[in-house]
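> There are structures below to look over.
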Structure 1
Amino acid sequence: MNIPAHAPLHLLHTAAVGTLATHARQPEGFPYPSVLPFAPDPQHRPTILVSRLAEHTHNLHADPRAGFLAVDAPDGDVLSGQRVTLLGTFEPIDPTPEVVQRYLRYHPDAERYLVLGDFTFWAMRLERLRYIGGFGAMGWLDGAELDLLPPLAFDEENALIAQFAGHAEGIHLLGADRYGADLKVNGVRSRFVFDDAKLNIGNLRAALEDCMQRYAN
């Protein structure tokens, strides 16, 4: 195993779209892949918003075991890019105000689906993952190894979002964690990676201040 530190974690914050592979009911036993947007939750797991009528949703109700693939290949060369395959089970989660608010920061267009009333949130309970970051940089990890630190609470993250709102023109903070920040810069999604993990809110706030200054310049 030769995986750069936290590379799979950052990839899950970089990619906006993933491939969900469920177990087909008809024809039974076949993998059923579908492409859909996702947002990382505070534990970096994919959160998806799916229609109750969708085939993959019916599949998950019958068998919640699934695979999920996220890829970052900005130059179009998939084999030289980063990708991570997650294995685990998807579980429906309550659409609390915090869950809805966080997802809509990453995917604001999804609000039109929420008003329809038949869309539900699901999050992945991660068992194992395989990361490939190019030649010689690949390996397996147990799900618990993705992040050994406690996640930020919703109220902590929301306080940081509010503090840095309007901090710099064209820069919007979508989410923050102990390892980096998810931004939208002039409409383009970006991940800012911290030099090291921020173990307290004071250090995290200082890292975000540095992040905003760098992008503003």
Structure 2
Amino acid sequence: MSQDTKRLLAILTAQPVVPVVAVGSAAEGVSLARALVAGGIGSIEVTLRTPAALEAIRAIKAEVPEMVCGAGTILTPRQFAEAEKAGAEFIVSPGATVEILDAARGSDVPLLPGSATPSEMMAMLQEGYEILKFFPAEQIGGAALLKSIAPVIPQIKFCPTGGVSMKNVKDYLSLPNVLCVGGSWLAPKDKVAARDWAGITELAREAAGLNGGD
């Protein structure tokens, strides 16, 4: 097992749900991170879907040091480099390209690349990746597909993201090849807009208490 795999494994097994968030400002990112930490969630994926994402990553690193902050929706090597410079502690991509893999080889920041098919999973395994994002999870077969993959490619563990919610999260967490899930429901837009940080803390506390045996 590579050092990158070990570091990523430590991050993803520390909690059952990694919040996947888009933030409108650095201050919003910091408040959100603090609310999640208060509920027992210790890592977050800030997606590069908003102009404020990189600034938010820097601010979270500086002001909420107990939160492990990663960068998501990384589509290009330039974004990879920008996220790394901002202090992201892990990088998440919805897929995997040669260019993204090359960027990851030259970086100390572990990459969680996305996969959707057995062929993609096999290709990533050959590249040395034993932990993958399964995306978009619900739309491509959900927990049933991952269950069927487990005995065929047992070396790979997954973080399913996309359509995962409290309604189906236990279906995923009960699988032997799922380490955790990525979820946006911990930071719903209405609660963020209303600055309902206490409500987000409660959602985080509920998610932090999940396990596969529930």
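Read-outs throughout are calculated quantities, based only on the coordinates presented, and are distinct from any laboratory measurement. All figures in this text were calculated on a predicted structure; none of them were measured in a lab. Cβ atoms are built from the backbone, for glycine too; each structure is taken alone.
> Relative contact order in percent (Cα under 8 Å, 6 or more apart) computed as 19: which structure among 1, 2?
On the way: 1: 19; 2: 24.
Considering all the candidates, the number was obtained from 1.
> Using the calculated result 13.4 for mean count of other Cβ atoms within 10 Å over residues 142-149, pick out the matching structure from 1, 2.
Corresponding structure: 1.
> Among the shown structures 1, 2, from which was the value 15.8 of mean count of other Cβ atoms within 10 Å over residues 94-101 calculated? Write out the running numbers ahead of the final one.
Values: 1: 13.0; 2: 15.8.
Considering all the candidates, the number was obtained from 2.
> Computing helix-only ellipticity at 222 nm (-39500 (n - 2.57) for each DSSP H run of 4 or more, over all residues; to 500) gives -7500 for which of 1, 2? Kindly include the intermediate steps, with their values, before the conclusion.
On the way: 1: -7500; 2: -12000.
Among 1, 2, the structure yielding -7500 for helix-only ellipticity at 222 nm (-39500 (n - 2.57) for each DSSP H run of 4 or more, over all residues; to 500) is 1.
> Rg and Dmax of the Cα atoms in Å computed as 16.0, 46: which structure among 1, 2?
On the way: 1: 17.4, 55; 2: 16.0, 46.
Corresponding structure: 2.
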